[in-house]
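K.L.:
For reference, the structures are reproduced in the following blocks.
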Structure 1
Amino acid sequence: MGRFAVGIDIGRTNIRAGLVNDKGEVLRSIKERTDAAGGFLRVEEQVAAAFGRMAQGREVAGAGVGIAGQCDAVRGVVRCGPNLFWPDVPFRDRLADALGVPVTLRNDVVMATVGEWRHGAGLGCNDVVALFVGTGIGGGAIVNGRLLEGRSGCGGHFGHVSVQLDGPLCGCGRPGCVEAYASGCGLAARALNDEGLSSSSLSSAAKLDGAAVARAVAEGDELAIRLRDDAAAALTSALASIINCLEPEMAILGGAVMDGLPGLYERCAAEAVEKCLPSHRDHLAVTRSVLGDMAGVIGSASMALEPL
């Protein structure tokens, strides 16, 4: 019958949950909007309800939870940060009490990286980096077969690699992070501050976000194309720097903006290889995420079943 765990991916925009077996197969899943405005107590309620639906009728080993923020994995605390404006919250222990099962807590994209490494594009690789571009930008790395976490588990936040010292202000408070250029929030902010907005189709978008920029690029909108090109340049610079530092055998790219913005993946995949050190190119493969939106759910469940 195999073993089962519930994986829960708490993004700034959506919560996804799934019942996952030890082969990385998702047996059932749900998706709903994250009520971030309700604070951690409301998100805690959403997670508990999602867990109950996914675990119904099954004996599960535990729950893995990935969240869009900095996670102190030692203490099980979600730190106050740029995506979820909470005080430091002992989320792991609160959820364990609410769910009645052991809970493993990490950053959402760290969990997605584990999912791709164990059950997706990075299967069989010992050195992997991942960069997921969505509402924000996150990353993760496997180095010599081990998850790169840092002292407390907050390592691997590649969205805050600086690509321009005097660039636009990022949500983290520093200027020039790649997230400020290429995330959905970054694209929207740059469009709003651009003098060309009034003559762009983006000025009439019902919601100005990464999806709106993608539609405008497909329609040939000049501002949107310029935003896409700037995002590609920033992502390429960040990814090449990450590759130069860690020398992976595989770089995995994913996320709604990476997958949805026309031409973005192709440029990043080609130009990052061109711009990294020559010594790193021969054994490097750049590929898309194969688990897509479920990478975080699968990785979270995998961590609950087999902690690192």
Structure 2
Amino acid sequence: MSGSGTATTPGWAVRKVTVIGCGLIGTSVALALRRAGVRVALADRDPGAVATAVSRGAGVPLEVSASAEPGAASPADVVVIATPPSAVVPMLRWAQERGLGVLYTDVASVKARLLAEAEAAGCDLESFVPGHPMAGRESSGPAAASADLFEGRPWAVCHHPALSPHAVRAVTTLVTACGARVVPIEPEDHDRAAAAVSHAPHVVSSTLAARFAGSGEGALVLAGRGLLDVTRVAGGPSGLWRDILEHNAEPVADVLEAVAGDLNSVVAALRSADPALLGALTDVLGAGNAGRSRIVSSWPGTAGGPHGRRETAAAG
């Protein structure tokens, strides 16, 4: 950030940003950019969400007149669309038709299908940089937002053939201003990775947590930290997560099918006295040890992680 209240990288400056969607991620983006000295305008279909975000210092309400000519107001350097996946493309087209920004990005956790839908809808893809910050919390809404939510976290920036290098530089500037690490990645590769590290784990967590939805208190009286940790992300908004899973259905199904195969092996082993089958149980548990070690070594929020500091944000 420069001393004049501008986030910069060589060849590009971000002085003014519009954030559409004042939930946890959108408001956190706005707070991080305000901390970096960027001017931020806020919009959301829920006036209460905008009011809460404004009261927290995330920016000022966006003023868009339905009768205004496109481009009548000074456009933002970047418009950040922070809506559920199903609303990204309609919002992108709406914002581009009104000339709300020079460039556009989003924060949805699925990319390939959104990019295809944007092309089919006639959106300007040259100015659209698909993005996804890998950060979140179990709590939702602007009240849960934080300016440091993205500190040290990976932020996917997805390339596609129509994309302008100028647009990539600008969004890279924005991501850096939020404290995140830019991860260049292809949309399909992103979706497969997101399915493995975020979407499928959410389904597994929710499926286990569902076992206790109608149970009595007998089992829960013995519940410890392990159950709490494994089911932590199951508290995410179910409507949003259905939207995410529908937009990344095949990659998520592939991961869950593999997990289901391992679970079936475990079930067969537990129901059999055959030592050969019981060996499958050892194999799964051993692979789990190895996988956990890799997760810990790559995660910046753990003592053994590459940055050696604790982080409470969950990938979303």
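Nothing in this text is a laboratory measurement; each read-out follows from the coordinates by a stated rule. Keep in mind the model is a prediction, meaning the values are calculated, not measured. Cβ atoms are built from the backbone, for glycine too; each structure is taken alone.
K.L.:
Of structures 1, 2, which gives 21.6 when mean count of other Cβ atoms within 10 Å over residues 16-23 is computed from the coordinates?
P.N.:
Working: 1: 21.6; 2: 26.1.
Going label by label, the one that fits is 1.
K.L.:
Between 1, 2, which one scores greatest on distance in nm of label points 7 Å out along Cα→Cβ at positions 32 and 248?
P.N.:
Numbers: 1: 3.3; 2: 1.7.
Checked 1, 2; max of distance in nm of label points 7 Å out along Cα→Cβ at positions 32 and 248 sits with 1.
K.L.:
Relative contact order in percent (Cα under 8 Å, 6 or more apart) was computed and gave 23; which structure, 1, 2, did it come from?
P.N.:
Here the read-out was taken from 1.
K.L.:
Could you tell me which structure in 1, 2 was used to calculate helix-only ellipticity at 222 nm (-39500 (n - 2.57) for each DSSP H run of 4 or more, over all residues; to 500) as -14000?
P.N.:
Details: 1: -11500; 2: -14000.
Checking each candidate, the match is 2.
K.L.:
Here distance in nm of label points 7 Å out along Cα→Cβ at positions 240 and 280 has been calculated and equals 3.8, so which of 1, 2 was it run on?
P.N.:
2
K.L.:
The value 15.2, 49 for Rg and Dmax of the Cα atoms in Å, for residues 184-271 alone was derived from one model only; which of 1, 2 is it?
P.N.:
Here the read-out was taken from 2.
K.L.:
Of the structures labelled 1, 2, which one yields 0.30 when FRET efficiency 1/(1 + (r/R0)^6) of positions 120 and 136 (r between Cβ atoms, R0 = 25 Å, to 0.05) is computed from its coordinates? Numbers along the way, then the final one.
P.N.:
Details: 1: 0.75; 2: 0.30.
Label of the source structure: 2.
K.L.:
Mean projected area of the Cα convex hull in nm² was computed and gave 19.1; which structure, 1, 2, did it come from?
P.N.:
Source structure for this number: 2.
K.L.:
To which of 1, 2 does the computed value 0.10 (FRET efficiency 1/(1 + (r/R0)^6) of positions 144 and 208 (r between Cβ atoms, R0 = 30 Å, to 0.05)) belong?
P.N.:
Value 0.10 for FRET efficiency 1/(1 + (r/R0)^6) of positions 144 and 208 (r between Cβ atoms, R0 = 30 Å, to 0.05) corresponds to 1 out of 1, 2.
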